[in-house]
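Each structure below is given as structure tokens.
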Structure I
Amino acid sequence: MEMSQSNQAIDPKELLFAFQQGAIQLINQKQVLNQINVFPVSDGDTGSNLASLMQTILEETKEESSSVVEVFEKVAEASLVGARGNSGIIFAQYFNGIYNHLLKLEEKSSVQSFVESVKSAIGEAYQAIEQPVEGTIITVIRSWAEALDDSEQVFSLESLLPNALHKAKQSLENTTNQLKILKKNQVVDAGAKGFYLFIEGFTEAFLTKQAALHLVNEPADGIKIEQSPQEHSHTSEPRYRYCTEVFLDQVALSKSELQQKLNAYGDSLIVAVNRGKARIHIHTNQPAEVLDYLSSVGNPIQQKVDDMLLQYHVNQQRKAPIALVTDSIADLPAEYLLENQIHVLPMNILLGTTSYLDKLTLQTKQLFDLAKETEGRATSSQPTLKTVENLFSFLETRYEAILVITVAGKLSGTYYTVKEAAKRSHAIPIEVIDSRQNSAAQGLLVMNATEWIQAGIPFAEVVSRAAEKREQLKILVSVDELDPMIDSGRIPQAVGKLAKQVNLKPIVSLDEYGEGKLSNFAFSRKGNEKKILREMKKVNQKHKIKRYAIIHVNNEAKAKLWGKKLRELLAFPPSYITDSSTVIAMSAGEGSVAVAYELGGDEK
């Protein structure tokens, strides 16, 4: 390619402005992208994911930049932090590829350098994907970049951009014919359209130098991540259940080394790496194993796990018009949650410098194995406000109302975080109930709400019944070691230390407000078990137990033995026996067993 006046410099202010306008153009069209999202899975979130990326770019480019390199550095850094989903991470790798190539050039601000860099970065974008598929975002990126390099004479970037945009549009329209799933649904690829929308806004801004675009319908504190109901019948159940994303720092491995190790865990693998940071996207059935490996090669800063199978079931056929949400402390069998389309907010577990997602990237057995190798005690925290808002945005487009049942407010800040998120949302009615329970007792309350919702009981009555039902639930936990309970604040320190001094094995429960208390005690685990069985017999004779559930902390054999004894005692089996969340495991300690029960009638 012969260059004429090719050393003409690009104004960094104009370049930054074009990036911002491109970002706004995409954000404003996110719902359109969500609606046409059918590949690689029909989860309706491509627009939301790309909007999140673009919002991060807007936030990180508020300050002026003094050079073209600084503009690309800011965009590259922001894109790695804000990338979400397949297309978002490909976008991020492409921006980082442009920046990396630009750094190698002697002249960094010329039109020629820009053209060379956007073309060179195509290879980096392709390399980020384990198995690149044509007819997607990668195809349109290539068409656009190659079109920029297709002119014999270059007077300015303004003279190159219109033709490149035209070629990109043709490439976008052709994606419908390149992938069977797109052709069946008669749509273009959502990620490819996202890239086209971005460069359309970018091009218009560079040509006109005017701010034609403004964020529409956005709250002052940032974009609202939304997902749209699916109208596409030609979709199939995802091969892997969890869409898993991790942002790593202090990474020494190359992109290809990470890909080689990770490709055994699933598909849709995309890896973006730059300057010691990495963004990984993979569809997998083992998110905990993925994070375990990534923790060994870097420091996980962010992680996100979406249940694509649950999303698929809801999109295809929701069970009821009311969405039911709880947090991961509610101990219920995984099969029950999926079967009844119950949405779970995972608690965060901090172990050492790594933050995990309860029941997703950290299971109870892993917790104790990792704790032995890590200094300091594991701690937990409620889901972030953004996590809750993102879930609400997904549910609001698929349901008529949302009911959230949280762990006791006395034990966690989850209730208050969810209440705050509910205040900010006005699309459909949202009610948040403090269960004043935890673990299997909270699980039993969720079971009741599930049955009422599926029976077609009106929303207001379901809310009222759930609030009343709290008084008819109780949990009894047989604890062998008191330190975890004392350290986590689940029981008062003074009481706990006194019990320790005389080597008591306490039975821990919750009071009517959801605060931990010592319910009884014995001098051995066996003594605890006898006392709990006697208590259950006594309660059943007086009030009639309607149902009960058993949970354990790495002690399945003991839990099953309890199940057998209680079945003989009460003449009916437990509703379920399951292992506890990692949060419960942290406070109850390894080996603990608990039974939660629901009274059949009014306890008054």
Structure II
Amino acid sequence: MTEFNIKASKDWQAGLSIAGSDATSLQGKLAQEITAEILAVMPELDLKPVTAVENIVDDICTFWLDKKQLIKLMKVLKNKLVQPFDMCFDLFAIDETTREHKGRQLQDFTVNYHLRSYQRNQDIRIKVALPASDKSLASVCHIWPNANWYEREIWDMFGITFIGHPNLRRILMPDTWQGHPLLKTHPARATEMAPFTLPPDQQDKEQAALQFDPQAWGMKRQDKDNDFMFLNLGPNHPSVHGAFRIVLQMDGEEIIDCVPDIGYHHRGAEKMGERQSWHSYIPYTDRIDYLGGVMNNFPYVMAVEKLAGISVPDRAKVIRIMTSEMFRILSHLLFYGTFAQDIGALSPIFYMFIDREKLFGIIEAFTGARMHPSWFRIGGIAQDLPKGWEVLVRDYVNYLPKRLDEYEKMVMQNSILKNRTIDVGAYSSQEAIEWGITGPGLRATGYSWDLRKQRPYSGYDQFDFEVPLGNKGDCYDRCRVRVEEMRQSIRIIEQCLNNMPAGPYKAEHPQTTPPDKSKTMRDIDSLIPHFINVSWGPVIPAGEVSMCVEATKGIMGYHLVSDGSTMSYRTRIRTPSFAHLQMLPLISKGQMVADLIATLGSVDYVMADVDR
């Protein structure tokens, strides 16, 4: 394995229509090229030059836009360019009312449109500033259908209205909730609110709000003399894999329509990011995709490191990759067993839990914990690998492939499972991109796009592994891709084992957290900074950044805004499962209920990843 190279973060300056980009830099040139392409198609579009410098330290070309031009620009980006920005990757808002480090472009609110072009392998960020007196924007649902839930989330959390949205109602909070939780005026702790009470009259109102009204959900009756049957699946049904409700509209045994109902697992993870120090928020990230372990820490700590300009040592980078791939295996093994169980095969999950326990034993030897080790740190990892770690890892990489061969016969070649999953719940690559599907769900359609290959991070470009693909995009292919990914993870882990670099496991940087403790017992000049850094956390320079990883269920990303404080000003978590569940009405139409159960199992979601 060659030596790892660390790309230096770029200081972006102001340029033509570019937020925080130097026109002479690579990003500045790319942004100028995109601007020229857009104006060639629609010269009347008003892309105003940025009048204030923004410290955006990622490599995403960022544009400010007047909201009156929004729909025109979005149509150009999606439909008119030779290589269009065909995916709405994320859509979120920021309450800027209490922000100190802001330029003249910022108003009371900012709405961020994060778009992706797979053909270019490039992202673009469109920002729209809104005053508190006019919190409204045109909906882009008719351009990107997956913007539906994102716009509902922004209205729910910030009270920003999207004109033309087909069903602008709360999505994470109950319909009876008062206020918008991500406003800076909304409390972040229970101690800031009055004690919770639920008097009898309010109980009646809450119960009435839970009653199902098909027409309010956008469903239509068959005719005045006949009616469809409505079936309530969840929110406590074993097949929905968590607190998740699906209302099905049935014609006999056939699904005519379905409405996913989320929010039962919402815990305010993004709001918590505004009250925790940069370091103390790491354990909260573990609880997002709670089956992904340290994979949840990965994009968050990389984002903080990018903001702070921290270079991670090679040894820490390889250890991060190795443990992340271990959690990919842990997550996929659970998916494999529960998917087979959903179809009706009960034995495989018991064997696979044995395999998971063996791997959890290694994780526990490394970190002292199992599912939620919170082991990554700003600048590296919590501690070095223990003595004898090589023996544990080598035993496992020799053990698991043989077990996967057995499961191939037990599960993948099982005729009942194949009949229940082949050509069931299928969608095309174009549909997947349209709805924001990433990870194994996208690759199951035959579309080869893996963030570890296309945009290598933490040294993934130094590893030799393949990207498994399906071809039909059905339930069977989604399972097949994950099975093969486990074999590739074993390859990566074995390369980490054979080529582990020497050196420190944490960066020697003043803002790494916690800092080095070795000198604290010898001089007060080391003890005081250590105490402050641990108790209050480091002060991260003002700026903005987005970082993503190829997580267990798709692409997970963190967008962090620092206001030059010991806490994040805005923590946005882009999770794959949120996008994936929004596609259910499309792929479930015409299915039987039994087919829907197989489809749900093949999507591989967890509700904490959806609701956050």
Structure III
Amino acid sequence: MIHNMRTAGVALLLCSAASVPALAKEAAYDIVIKGGTIVDGSGLAAYPGDVAIAGGHIVAVGNLGKAKATKTIDANGLVVAPGFINIHSHAEPEGVSTAVNMLTQGVTTEIINADGGGGNDIAAQLPEMAANGLAENIGAYVGFNAVWRDAMGDRDLRPTPEQISSMKAAIERNLKAGAWGVASGLDYRPSYYAKPEEVIEIVSVAKPWRTNFPNHDRLRPEDNLSSFKGMEETVLIGEKAGLVPVITHIKSAGKERGNAPKVLEMVAAATARGAWTAIDIYPYLAGQTMLQAFLVPGWAADGGRDAMLARFKDPKLRPQLVEAAEYAMATRLGGAEGIALPDLGKRLTDIMAAENIRAGEAVLRTLERDPYTRANMTFGDEKDVIAFLQYPDTAVACDCGASIKNRGHPRYFGSFPKILGHYVRDTGTITMEDAVRKMSALPAAIIGMVDRGHIAPGMNADVMIFDPKTVRDHATFDAPTLASDGVRHVIVNGVTALENGAATGAKSGAILVRDAHMPSRPMTSAAAARSFTASATSADYSVNISAKQGAGERFATGTVKLKDVKSGTVWTADRLGTVQTAKGWASVTAVLKDKAGNRKAATLTLDRADGSAESPVVTVALGGESAAILPAKGSVQAE
């Protein structure tokens, strides 16, 4: 279903029937994972079973007996789960070709341009990132910050109607190129200067795409640097613009620590009134950004770094800046004691002591020596992390990404195993099934992905296998590159990328792009029955679908009949995967077979709610090829 481009060296090849052959007539698989405990991403209870992979897809799940395969993985005592999807990624071009720090966490897909950064042309950006091959899948948001900066520069100025039009056009161009949403970081300059009504007007161009708006919330002096007010703004913008608000790397910071119940009440209220709101979180009590980002007021940074440094030298302004930095530290970070400077190997308090200066002055002097100094800043409370993590619509995302450098924060090596080790096994904060759901199927639904995130027939074969007894993070703020333990094997698009804990060097990752028939949506509840029927005809295919999945059932039942009009080949359902539904929309993955016994994986979707379509459509992706779109009729039902 997802249009994707695999990488092989420098070449990028569009997946097609030629690059993903039909499955063999008999069940001679590429990989069989035998005897594992399957945690399938749905949230349903774990169960024993085998998983067969062929042609880059999961093609059979259950007791496969003595099924033969080119490669067999003994998963006895291990958990078999969908590959994790990091929807808040700062992956680096030199990192994605190996992605060792992410594969050892079980991550198979990353969505870049988080916080609104990155380029404003993903059609060029993604192939450039993939030029040396991909060890993992990557997709991209369109970054609101990048679009705003391109139009407005570094100044605190109001956009003209022409500039607003150009920003809307840039967002729409990137959505057409496959962006997975409109990401923003309004806490960062220069988009910090954008007024809420301006952001709403600009990002509302994405409403017909039914996508999402992840935002790093903006803490403003006029709101007493309230993280709660910042989160309210994220929800307001998403709701008014017609997008799914996503409160990204959620935190109740500084003087508002312990405020998680109030935050979650606000989020639940938005969902109850029809503005479904999602969350992502990473399991640490300190974040990382540039030192100046949170401690220098917006007016002082107007015009960029040179203008900022010039204001530092103004004897009338410097005392104000010292006071502003100290106010920000006290209000949102709990004081100077919570600031570490990994690039310098010291804490802010070390500089204060060595130079006998107050905290705000230490910030200014540090930035004068290097305006690009990074800081790890303590913000959080463990009780808040637990409350946020237990909220049903919270996904886990690391605010990190594939990197070959020491980034100075343990989240780059430890986030996902820390969830499995500490919050599942050691403390019982959440169940294994819910943890896997929050790292696979839920993030997939938030961004609109339909054929990853579940262990089910027809899904793309992104799979991770871990030892629930030993999985654990080791990275710390003092030793941030220590690898985690327990992730044994990782499979990316049907190819082993991590084997016995070591990267294989495989470059089987793909560029993943979204289309207009992939809505951001609440994850389909495993406790709800759902079904859909559809029929459609075009010059390429005719199709009839009747699929249903009962409450608590793992896989759908029903019929699919797909005819290739040009060749006359008729494909029928051999196995169905999982039905996913949203308002006016439904999808099912499947393994289809023809009369000769050849098999192909497929993703079939009925879309009745696409604002750009004059009538309902069915999309059909067969054997990994790009989806064909057929005028259709049909219905969706869900409890």
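None of the figures in this text is laboratory data; all of them are computed from the coordinates on show. The model shown is predicted, which means the values in this text are computed figures rather than measured ones. Cβ atoms are built from the backbone, for glycine too; each structure is taken alone.
Work out which structure the value 1.9 belongs to, where distance in nm of label points 7 Å out along Cα→Cβ at positions 187 and 443 was derived from one of I, II, III. So the calculation was done on III.
When helix-only ellipticity at 222 nm (-39500 (n - 2.57) for each DSSP H run of 4 or more, over all residues; to 500) is computed across structures I, II, III, the figure -6500 traces back to III.
Comparing Kirkwood radius over Cα pairs in Å, for residues 371-434 alone across I, II, III, which is largest? Please report the intermediate quantities before stating the final value.
Working: I: 13.0; II: 16.6; III: 13.5.
Once Kirkwood radius over Cα pairs in Å, for residues 371-434 alone is worked out for each structure, II has the highest.
Which structure, out of I, II, III, was Cα extents along the principal axes in Å calculated from, if the result is 84, 62, 59? Working through the options, I get structure II.
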